[in-house]
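Student: What follows is a set of structures to go through.
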Structure I
Amino acid sequence: MKPLPVLILGLLTLCQACSDGLEPVQFQGVSGTVRFSGDRPESTDWVRLAVYRQVPGTTLDLLAFVAFSDALPLSGDSAQYVLALEPGTYRWLPAIWKRRDAPLSVDALRVMGWYSDSGPFAPPLSFEVDSGGEAAGIDIQADFASLLTVDEALEALR
């Protein structure tokens, strides 16, 4: 058999195998809006979200996050976010602030709010991510005027 007919036959077979096209990938995770209040400090480096399966009880527990967002845009009074997550229940979704020119350490971080139903530091709400599903509308109030140290945040969670 000559090379050209073999190549054409191979391409036709490949095209028929792919005739259904690519299926869209279903987003699985959490999405919502972070609403900022208070004046943003000039020393702000970034604000990110962290996701926890359990509410931390100690500073060491803070290392057990399952997802950490990219830096949120800070140009307006709110920022949309999406985070891919495995199916399951998540019990704490805080907004984390970092001071500019500080090493990434617990001392440089502040908690500015978390997912709750009545303000930045009310009892946290859980949310569920189903297999192939999205927990949408998980909104967070984040207050630049009330930046809690890690110890203060852990105390507020008790």
Structure II
Amino acid sequence: MRASSRAPSLAALAVISALLPPLRYQYVAKVLCGAVREGFPLVSQTYATTINVNNPSDSLTVFFRKWLVVTDPPGMQQPQPPLRPFEDSLPRRFALAIDCRDLARRNPQAPRPFFEGFVVIQSTLPLDVVGVYTVPGGVDVVAATERQIYVGK
């Protein structure tokens, strides 16, 4: 028996997108995931990123779209396309975490054992988006800047 997939089909995504209110807010968080090998322009160690996303609304569910853009490899100032977007939602006062394991699972074409890039989030309502960056012996926390945008249907 075939296991059912929880991922929506492309047709379902098209219906969901058509029903969503306009995406008016955008957040971009830096991502570093995995063990860097010799020859990369970073210190050879393991990097991990967790992006925390919070819906601060007391009454409304927020809908958002998120995607990964991998910039290294290949690096060398070679423009890279975004990977497949994912639709998501958060009920009022709920939060979620996007981490390296989740990014690798949802984006099997992302390079291994290391990739660097951005997670881009576009939402219908304002969010709190905070990146947590860890390396052996250190941690840094950086809030993503909110941009107001307009993305048509």
Structure III
Amino acid sequence: MDKTEVEVQVTLQSGTYYLGDPCYVIADEDWLPWLEACNYTKNDTLMATVPGKEIDAVGFRTAHGDGMYEFEGQNTKSWKEDDWTTILELGVDSGMIGFVSSVGVTPETMQFVQKVTFEHPCTITWREGNLSWITSRGESFRVKTDDSDWGDW
């Protein structure tokens, strides 16, 4: 049996976003309309603007559904490839982690989301439940939802 690796890349425009489970950021009354706009029954990566709002959101499925997952940053002053620091544990209740534009939204809780700002467009890579990206400043970040599949990241 062979395993097919799936990789998705999404480029986010410069701006400020909330990183975490989109269900903690998108208002309850907007949740189902956003899922429907994403065609959630047919897609693993959900991307859409919340209908009737100027709120862009993208959600990537986690490897193991709901739980707590580490958001990590790499020490750019270290030569060690494995020198990662946990910034925050992200709580997940909808089986996905993603980015929601911060304009006009107030997260349900700040306990499980992290505000991040991209000075320039930034490409997020999702592979088998794990997210990674490098900012225009050369800073590396990742969210691990499957420890067994980092491979050559």
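Quick note: the coordinates plus some simple rules give every number you see, no bench work behind them. Predicted model only: the values in this text are computed from it and were never measured.
Student: A value of 31 was derived for relative contact order in percent (Cα under 8 Å, 6 or more apart); which structure in I, II, III was it taken from? Please report the intermediate quantities before stating the final value.
Tutor: Details: I: 31; II: 37; III: 34.
Here the read-out was taken from I.
Student: Now for a separate question. Kindly point out which one of I, II, III the value 112 was derived from, the read-out being volume of the Cα convex hull per residue in Å³. Write down the numbers at each step before the final one.
Tutor: Details: I: 182; II: 149; III: 112.
Derived from the structure labelled III.
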